[in-house]
1. Identify which of structures P, Q gives the largest calculated value of distance in nm of label points 7 Å out along Cα→Cβ at positions 33 and 57.
2. Can you say which of P, Q returns 3.7 when distance in nm of label points 7 Å out along Cα→Cβ at positions 17 and 49 is computed?
3. One of P, Q was used to compute relative contact order in percent (Cα under 8 Å, 6 or more apart), and the answer was 19. Which one was it?
4. For mean projected area of the Cα convex hull in nm², for residues 9-64 alone, the calculated result is 3.9, so let me know which of P, Q that is.
5. With helix-only ellipticity at 222 nm (-39500 (n - 2.57) for each DSSP H run of 4 or more, over all residues; to 500) derived from the coordinates and found to be -11000, which of P, Q does the value describe?
6. Tell me which of P, Q gives 12.5, 37 when you compute Rg and Dmax of the Cα atoms in Å.
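Values quoted throughout were computed directly from the atomic coordinates according to the rules given, and no laboratory measurement underlies them. In this text, all values refer to a predicted model and were calculated from it rather than measured experimentally. Cβ atoms are built from the backbone, for glycine too; each structure is taken alone.
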Structure P
Amino acid sequence: MDMDLERVKAALAASLSNKPRGTTADIAEHTAIYWDGERPVGVHLCADYPGFDGGFEIDHHFYGDAHEHLGDWLAYPRFSSRPDLVAWLDDSTNEPRRGD
């Protein structure tokens, strides 16, 4: 994949910003990205209710870990509608911390 982090973030933003709230870009089995109204944000998927285990920033750490999956997703984007994500996000304790 020839894209750097900023280009990946821009591609995710372009893909998600016009989708309904609760739509995710399904990057890997346990990793999804959603649009928070301002930027793409990651969320860990899990089997336990409500199905989400912490949000995270799209940063260099994520990019390094998910590089291979991001390339696959960019070639063949996959999205899901996750109504439970909306409820989870409405609980303000689940918002990811911002940082660089």
Structure Q
Amino acid sequence: MNLVNCDQCKKNFPIQPKEKKHGQGIKETYFVCTHCKTRYTAYVTDQEVRRMQRQIQKLEKESLFTKDNNKRLVLYSKVNRLKEEVLKRMNELKEQVSKR
């Protein structure tokens, strides 16, 4: 069980992830302090983020089975670019959800 320390009440508590759907395919994963009820958003995804995450998994799997070093480097480059896009989009979504 993962314990974290609450920023508000300074007590340790176990992470119990919950999911909230915000419409338009947006899903927020969060957890709540069991002592003071402070809510922490872990991450927010939408259909585009989940599509890119599946693409990353596919490219990473492909890179494991290729013997061509040049192809592997190209795949790693694509994966890194996609990871940056995912992070940027997830940060935008988290900001958007926090304003609601």
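1. Once distance in nm of label points 7 Å out along Cα→Cβ at positions 33 and 57 is worked out for each structure, Q has the highest.
2. Computed on structure P.
3. So the calculation was done on Q.
4. The read-out was computed on structure P.
5. P
6. Traced to structure P.
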